[in-house]
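Colleague: Quick heads-up: structures coming right below.
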Structure P
Amino acid sequence: MSDPSPALPEPNAFRLSLLYAVVFVEIGIAMPFMPVWLNALGLDATVIGALLALPIAIRIVATAPLVGLIDRGIAAPRILLAGSLVLAGTYVLMPTGAALGWPVLALLIALNAVAAAPLVPSIDYLTLGAVRRSRRLDYARIRMAGSIGFLLANFAGGAALGAMGERLAVPLLLTVLALIAAGVVATSRIAAPPVPPRHPEAGRPALPGVLWFSIGAAALIQSSHAAIYAFGSIHWSTHGIPAAWIGTLWAIGVASEILLFALIGRLPPRWRNPFALLALGGGAALLRAVGMAAFGDRLGPVIALQVLHGLTFGATQLGAMAAVSRFAPDGARGRAQGTVSSAGALASASATLMTGVAYQAGGGPLAFVLMAPLAGLGLCLVARAAQAARAFSLHSTTIVGHGAGQPD
C-alpha cells in the first residue's frame, strides 16, 4: 500500500545554514559579553557567579525533555520560534529586572535559559533529518555557518560594546538578534521530518547501548575543554602573552573548527564514521591537555595547540551527530539529540568545578593535565561503542561529506 503522507520538499542547505548563523551570532554575543554586562550592573561577584551558573544547571535538566517534545509531535520549527520569541522577551526585560533586584533578574535568566536550551539541538535535528533525505547535503558544511557566525559575533560584539557601552549594548543586541532569529524561523519554511506514529500501548523507543556509549564519549571529550575555557586566558595573561594575542588564540581555535567543517568531506569514508571522528577528537584532546600542562605558558606551542581545537571540538561534534543519525531509533531522535546536549552540559559543568579547585591548588599545569583523564576515558567509551556497534542491526549512514543522506 502506498504511503499516504505527502512528500517533503527537497531540503534547502542555505535555509538551514542561515538558522545556524543567526542562533550562533546570538550565542557569540551572549557567551563572552553577558558576564561583562552583569559586572557593569555593579553586582557582587558571588551573585554574578550564581547567575552565570544558573543557565548551565537549567540546560542539564531541561534540554532533553524539551527537544524530546519533537518525538511527541511538536515540530522543531515551532520549538525554535517559541524559544526565540521568549529569548527576545526576557532579554528586553533584563535591565528592568536588574533594577528591581537580582532575584527578579535571576528569574528572567532562568526563563531565558529554558528558552535557549532546545534551540541548537532542534536545528541539529532538522539538519540531520535533511541530510538523511538528500544525498546533496553535508552536515559539516551546513553546521560551519554557526561557527562562522559565532566568530564574527565575537569581533562585532566587542566593537559594539566599545561604541555603545556594556549596559546598553548587550541587552539591546541580544533582543534584536533573538527577534531576527524568530523572523528567520518564521519565514524559512523548513519542513520537519515526520515523526512516525506510535501505538498508544507501546512504550518510548529505547536508545541503544552503542548510542549511550557514543554520547558518553562525546560528553567526556568535550568536557576536557573546561580548563582552557575557564582559565586559558588567565593563564596566558599571567605568563606574559599579550592581550591582543589572547584574542587571536581564541580566533585560531574557531578558525580551525571552521576549516575542519569545510574539508571533512574530502576525507575517505572510513574516517567519517562516528567512531573514527570521536577517536580523532579524543586523541587530539589528550594531546592538547598534556601539551597545555607542559607548554601552556609559551606562545609558539600554544598556537599549535589551539589549532587542535578543530579536532577536539569539531571532530567530536561531528562524531556525536553521526552517532545520533546512525543509531537513534525513529520516534526517539529528538530525545537522543537533547540527551547529547544535556550530557555534554553535565560533564562540562562537573569538569569546570574540578578545574577551579585544581587551578587554585596547582595553577594552570595541574588544571590542564587533569583534562587528560577525561579525554582518555572518552577514548575508552569510543572503543566500547565501536564494539557494541558490531551487534547493531541498523544500516549505517554517513552524515558528513559526500554520500550523506542515505536512509538508515
Structure Q
Amino acid sequence: MSFKQLDLCAPLLLAITEQGYEQATPVQEQSIPVILQGRDILAGAQTGTGKTAGFALPILQLLHNQERPAKPHPVRALILTPTRELAMQVYESFKIYGKHLPLFSEVIFGGVSTHAQIKRLQQGADILVATPGRLLDLLNQKQVDLSQVQFFVLDEADRMLDMGFILDIRKLMSVLPKQRQNLLFSATYSQEIKILAGQLLNDPVEVAIARENVAADTVTQSVYAIKKENKRELVSWLIGHNNWQQVLIFVRTKHGADRLAKQLIKDGLRCDALHGDKSQGARSRALENFKSGKISVLIATDIAARGLDIDQLPHVINFDLPAQAEDYVHRIGRTGRAGTSGEAISLVDAEEAYLLAAVEKLLGKKIPRVADTGYATVSLDVINKPKAQPRQNQRQHRNKNGQKKQTASTRNRRPRSNTNK
C-alpha cells in the first residue's frame, strides 16, 4: 500500500517523499488507520519494521488537524522510550516527518544537564520524547506539565519492563489525563506485556502481532566455533579481509567492549565502544561517527541491542553470546531491516555452547556452522551450563603458598599479532 492511500495530509506526504519512501510497511499499513480513528493500539512488531513512522505519522496528522494552541505550546503527545539512543532517534523521526508542519518536538533524557532541557521545554513543545527517569525528575521539579497530553506512546515496552521501568511508567500514567489515546509498541508479546496492556489500554486494536522471538528472514546467520583466545584475531581478519565498512559488534560487558576496541585499534581498524559508562556526549559521538562512516566498527553492550536505527547495516557480530536468548534476536535485528539483507555472525567457544543451545531452541532451528574457521576445531555438542560458585568459595582458590591460583579465565593470553593491517 502506498502512503497516499493512508489518507495522510499533503505536508506529511511531502516529507515522506523527500525521504525516498513510497510504500508503507505492513505495520504502518495496519497501525496508521487505527490511530487516525482514535483507537488505542497494541502493536507487536519486530525491530526494523518501520514502527516509529507507524505512530509518528498519525500523531502528527491528528495534532495538525487540531486548532493551534496558544504559545508556549503544551505537551499534547508523550512518547516514552527505554534508552537515550532510541529517544533521540524517535525525536529525529518526528522532526523529519513533521518538517512541513507548524508543530514543535523536544526530547529529554538522562546523562546530560537538565538546565538546557528545562529552558527548551519552557519555550513549548507539542510532542515530547523522553526516557522515564529524566521525565520523572523534571515532573517532580514541576518543570514539565503533562496535564494536556492527548496521545501517550510506550515504545519498546518489553525493553521497558526488562530494564525495570514499570514503577516509573505507572507513576507517569497516574498523572496523565484519563481521557487520552494510548499506543503500546513492543518487539515481543509476553505475558508481562499483556498485563501492562490491560492496565494501560482501553479496548485496544491488536495490530501486526509479529511471530515471537523470530529473526528476520533477511538476515543470514552463521556460527564460528572457536576458542575464546582466537576471537579477536578472527574478527580483525574478517573485517579487514572482506573490507567491511560498517560492522556492529556485541559483547557482554562494558570492560570487554573497551578492551576489544583498544585491541582492534591496534590492529589498524577505526572503531569505538558504546556502553552505559560512557557519557551521553561520547555515546552520541560514537554513534554519529559510525553512521557517517568515520569509524567502521562499533562495539556495543546490550544497551544498543534495540533502538539503533542504522540504515542498511550490513554486518552484526556476536563476539559474546547474550545471557538471555531473546537478546540474540534483538541484536541481530539491527541488520536486515525493512527488507534489506544483512549478515549476523556469532563467535562461540565451548563454554558458550549452552547459550547457543538456548538461542537455537528459541529460534526453532539450528544456526549453520562455518566448517573451516581457520583455527583448531571446537566442539559445541557438549552443553554444560556452568554453576556459579558462592562468592566466599571463589576466594578460596589459592595454592599451598597462599598465592591465588591462575585459572583459565585469568591467565594472561596474548593473541597472535594480526598480519592483516
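Colleague: Hey, distance in nm of label points 7 Å out along Cα→Cβ at positions 89 and 217 derived from one of P, Q reads 4.2; which structure? Mind showing how you got there, number by number?
Modeller: Details: P: 4.2; Q: 2.3.
Here the read-out was taken from P.
Colleague: Given a computed value of -25500 for helix-only ellipticity at 222 nm (-39500 (n - 2.57) for each DSSP H run of 4 or more, over all residues; to 500), which structure among P, Q does it belong to? Walk me through the numbers on the way to the answer.
Modeller: Working: P: -25500; Q: -10500.
Of the structures listed, the value fits P.
Colleague: Between structures P, Q, where is Cα Rg over 2.2 N^0.38 Å highest?
Modeller: Numbers: P: 0.97; Q: 1.07.
By Cα Rg over 2.2 N^0.38 Å, the leading structure of P, Q is Q.
Colleague: Comparing mean count of other Cβ atoms within 10 Å over residues 65-72 across P, Q, which is largest?
Modeller: On the way: P: 21.1; Q: 9.4.
When mean count of other Cβ atoms within 10 Å over residues 65-72 is computed for each of P, Q, structure P gives the biggest number.
Colleague: If relative contact order in percent (Cα under 8 Å, 6 or more apart) comes out at 28 when worked out from the coordinates, which of P, Q was used? Present the calculation step by step, with values, prior to reporting the outcome.
Modeller: Values: P: 28; Q: 17.
Source structure for this number: P.
FYI, it's all coordinate maths here, none of it is from the lab. Note that the structure is predicted; figures quoted are calculated from it, not measured. Cβ atoms are built from the backbone, for glycine too; each structure is taken alone.
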